[in-house]
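Just below sit the structures, each encoded as structure tokens.
Any read-out appearing in this document is the output of simple, stated calculations on the displayed coordinates, not a laboratory observation. This is a predicted model, so every value here is computed, not measured. Cβ atoms are built from the backbone, for glycine too; each structure is taken alone.
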Structure I
């Protein structure tokens with residue numbers, strides 16, 4: 001079985017380089033265009049999904065709906081697929097904290113292995129635990145029943161999920177670029193997940209890759 005793990009299309013906050021977290025920011029027109037172009041490419045290459053899951057946040061759910069439009073398959077939302085929660089810092093700009101080691105987001109952006117979330121925000125470990133729970137409860141039982149499954153979620157969440165599968169250290173968190181609508185492809189065989197490909201894109205337009 002293959003799992004296509006998508007990041008959502010572009011939003012205005014992506015364009016403005018702002019931290020979204022669990023703030024429910026919708027796709028912008030360009031984000032919908034990226035998702036539609038991706039959907040056409042998937043259809044042309046003959047990719048057929050048997051099931052689909054999405055974060056309930058609007059940007060991921062609409063991306064999933066565009067990618068599955070015209071396909072008669074179940075689309076299920078799961079709150080465990082929501083983006084990492086950044087608490088009071090959601091909506092803040094990415095770039096200033098990179099230059100300020102005293103900023104609470106500096107470690108998240110520059111030294112993830114040292115990141116300590118502010119009150120009300122999530123740690124990497126908490127997001128990874130959500131990812132593992134989702135995989136164990138929703139994905140692993142589909143082996144032998146489905147050929148290809150779509151999952152639409154978010155940049156930080158998707159990186160956390162991939163790290164649990166690869167068992168890589170936190171200091172490597174940002175080494176994988178993940179532009180909007182990028183898909184990472186995993187395989188599931190005899191209960192074991194493997195990452196086959198990271199961050200494939202189906203368009204040639206410039207987009208934001210990382211904070």
Structure II
């Protein structure tokens with residue numbers, strides 16, 4: 001099977017990407033909050049389907065499950081293709097990352113990709129993944145701002161990969177980190193204004209109300 005895949009690398013890359021995209025596009029945050037009777041997470045807080053916004057419902061268990069499952073999407077996309085050379089796994093992981101951010105089932109409006117990014121890193125090179133997660137956790141513990149911690153970890157990852165390897169991850173991690181920054185544009189703007197909420201703040205509001213800081217305060221990630 002490996003020989004067949006390598007004989008048609010272009011087609012294999014496309015299939016790996018589509019496999020990863022399909023896996024990554026499963027909206028666990030939305031599914032879990034609905035199953036728990038919390039409601040539609042897209043109508044709460046920032047309207048994001050990721051773990052940070054799920055945490056704003058006050059249900060830490062669902063938030064943790066969302067975080068782990070979103071990370072698992074990136075990891076499984078890589079690990080299930082273990083029989084192929086590393087670049088194919090990386091492209092599948094990148095597909096999962098983009099599937100989480102732009103899921104076709106939700107009109108291409110998904111999460112911000114941080115947890116899936118970490119999962120991908122752990123599967124490809126666990127020391128790099130652990131280093132990035134450690135930076136995220138330490139930054140979050142000190143700064144108490146989820147989006148800023150995620151941005152710091154994402155920005156640091158390509159530099160860590162440059163020195164620790166694997167070399168195949170330097171460019172992909174830089175590209176994915178850049179996408180994370182783009183997805184956090186509104187968060188960055190709020191950071192400069194000093195309006196970004198801190199970790200654990202519960203904001204039971206609709207996504208539309210998040211645009212009205214005078215009414216409900218600023219929404220986060």
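Summary table
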item	result
Parent structure of the calculated result 23, given that relative contact order in percent (Cα under 8 Å, 6 or more apart) is the read-out and I, II the choices	II
Which entry (I, II) yields the derived value -8000 for helix-only ellipticity at 222 nm (-39500 (n - 2.57) for each DSSP H run of 4 or more, over all residues; to 500)	I
Answer label among I, II for the case where log10 I(q)/I(0) by the Debye sum over Cα atoms at q = 0.15, 0.21, 0.25, 0.28 Å⁻¹, for residues 152-191 alone, calculated from the coordinates, equals -0.36, -0.60, -0.75, -0.85	II
Structure responsible for 2.3, with distance in nm of label points 7 Å out along Cα→Cβ at positions 72 and 160 calculated and labels I, II on offer	II
Comparison of I, II by Rg/Rh (Cα atoms, Kirkwood Rh) - largest value held by	II
